[in-house]
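Alright, structures below, take your time with them.
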Structure P
Amino acid sequence: MLKFNITAPDRAIEPAIREKIDNLTKPKGSLGRLESLALQAGLIQQSLTPCLYNPVNILFAGDHGIIEEGVSLSPKEVTRQQVGNFLRGHGGVNFLCRQHGFRLKVVDVGVDFDFRTGMTAPEPGVVFYSRKVRKGTSNYLNGPAMSATEQKKCLLVGIEMAEKSRREGCNVVSFGELGMGNTSASSIWMHLFTGIPLSECVGAGSGFNSEQIKHKYEVLAKAVENFKHKSAAPGSVEEMIRWFGGFEMVAAIGGMLKAAELKMIILVDGFIMTACAMAAVKLCPAVKDYMIFAHCGDESGHRKMLEALGAEPLLNLGLRLGEGSGAICAYPILDSAVRMINEMESFRGAAVTKYF
């Protein structure tokens, strides 16, 4: 695995940030989560005046070999069809990016399709990157989803995208994903990383009924059992990531780790990106200090995974779209927190008597 130099934010500045927040013209603590978010932003940026510049949503796309086992309601071709939809500006993530001023980067890490054939230019505000490692992962029911070399390539794609965004002036980033079958990989990671029974980690994905969920569970349980018997290092986090991850998921892990190394604020999206965040935390615990967990989604198990991380999500809107949609929805709350610490006056500055 690649090494990352991620250090927890220096807390020497924390008393000064708290003092500033507590002396704004409001009762202490009256702006709730906005105050804790402002503190986190200030710690990450080591500043009494944190700021948000040029937000980017990086959406990684890839296909999963496990879909051959009928674990997804959506057929594999939906991955490449939706990528085309994003590039034309018509996806769910597109309107949210436009609404909240995000640039959208769509990265093909492993879609089973050649987008360069007859591809038209993306819509304004959307950038496409071809970084295909392979046309989909292997079926992990039979063996690892990817090789160690492919795992490294995916991490490097994520690193590249985070570095590129930072050079372009971005200091707050969200990550999204697209890949039919990736809730299955996320469910297995959740089970292996937390010890929560697999049955409590497997959900409806893109819309399964109870019988279909039962089949999905049986396939994933068999895959986990095979992993425990066939893997040379079943207790290794790196091996768990390699064996079950999607190319797009591993790229997101690399992106999160590099973003934290670059002192960027990371907005974590739904079930799949929370699984990636958990993997990143397992590899480098300090990365969690840079993460804001945007929402609790409607996918079974998401709440339990957030609890295992000790994360308190900002929103609960019943979302399960992925793509970074929930993270972008939560961005205005972070923006409000930063505006609070920068735009509210202190009691002394406003000549207001402290009234609490």
Structure Q
Amino acid sequence: MPYIVDIQTSFPDNYYSQQELIQSITKALEGKIRNTSRIETIHSNVLVEGRHLAVPLEKYFQLESFDEKNNLFIEKAVDLSTDAISKILKNNNLQAKDIGSLWSNTVTGFAIPSIESRVMNRLPFSSKTKRVPLMGLGCMAGVAGINRIADYLKAYPDEAVIFSSVELCSLTVQMSDISVANLISIGLFGDGAASVLMVGDNHPLSKTAPIEWKSSRSIFFPDTQDVMGWKVGEKGLNIVLSKSVPDLTEKALPEPLNEFLSENQLELSQIDSFFAHPGGPKVLLALEKVLDLPEKGLKHSWDSLAKNGNMSSVSVLDIFKRNMENKTPELSGKNIISVAMGPAFSAELGLLKWK
């Protein structure tokens, strides 16, 4: 079976408290919104304490064109991805040339050539390294990326693979959009990058890896494309975010989840750890009901949301990392479920095991 060896994160230097952001955004939207007190209400209700931003706060109010935003996205995304990948190589005594395949993911900007190819011009990867860029999976890409790499490693058990995800959500902000969905987005999303090192069964690092990957399930809910995603316009990416997401999570996820567990001869009561993407407070509460957990039972998901906001696909990788850093000896041999949801509307599940 494939193994997860390590996860490393990288964040922009610019970190602001939610109160600082509320004050700046309220000032920027004066005259555009009749009742600016709504901004503080909305941004306080998402339970985010602070967020990293790709560029200094004052610069966002000077950005006008999609060109400007996307050029900044490429610059900062390559910097953060290079940093996270460098950390993971150093932490595991590897060189870039030891990596058989390099996967990248984002949904918050466009880069052709893709981000991982630009990183390869900074770090000495082999020219034979297989590149796999992902695009469009949104928040669920963290879990989906790990699952697809696990599929790959079953065919190439001698290899080491790095999955690099970067999301600079702040560079998608549309300050002219005063819809509730966009106001929530401005208050909820943050920036960051994460890299995952995975190896196949025959790789030496499989012996010391903390997590063994077991199985996965992709879930597609038909005719839900308007629930979550982006609309692409001349000014860039415009958020699509329906208020039905928590309700859909609570009603539609249990059946496929239980089917997935049953196929693996398991019940929900036999799962000891949950790595769940924190879409927002209402989504986390819905997930806790689905997973039969007490309120705030998804501790690391709540903590990641509070400290970093929703970083799209990067959030669940941050939650993997937090769980791995807090693993206790009694968890050895116990089961893990990873879960994230994203555009289409879709979900991705992973079954893993602590070693």
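For the structures shown (P, Q), distance in nm of label points 7 Å out along Cα→Cβ at positions 130 and 346 is largest in P. In this comparison of P, Q, the computed figure 14.6 for mean count of other Cβ atoms within 10 Å over residues 210-217 is attributed to P. Rg/Rh (Cα atoms, Kirkwood Rh), for residues 26-121 alone was computed and gave 1.16; which structure, P, Q, did it come from? That value comes from structure P. From which structure (P, Q) was Rg and Dmax of the Cα atoms in Å calculated, if the value obtained is 19.6, 62? Computing Rg and Dmax of the Cα atoms in Å on every structure in P, Q gives 19.6, 62 only for Q.
One of P, Q was used to compute helix-only ellipticity at 222 nm (-39500 (n - 2.57) for each DSSP H run of 4 or more, over all residues; to 500), and the result was -14500. Which label is that? The correct label is P.
Each of P, Q could give mean count of other Cβ atoms within 10 Å over residues 162-169, but the derived value 16.2 comes from P. For the structures shown (P, Q), distance in nm of label points 7 Å out along Cα→Cβ at positions 34 and 202 is largest in Q.
Read-outs: derived from the displayed coordinates by stated rules, not from any lab. All values derive from a computational prediction rather than experimental measurement. Cβ atoms are built from the backbone, for glycine too; each structure is taken alone.
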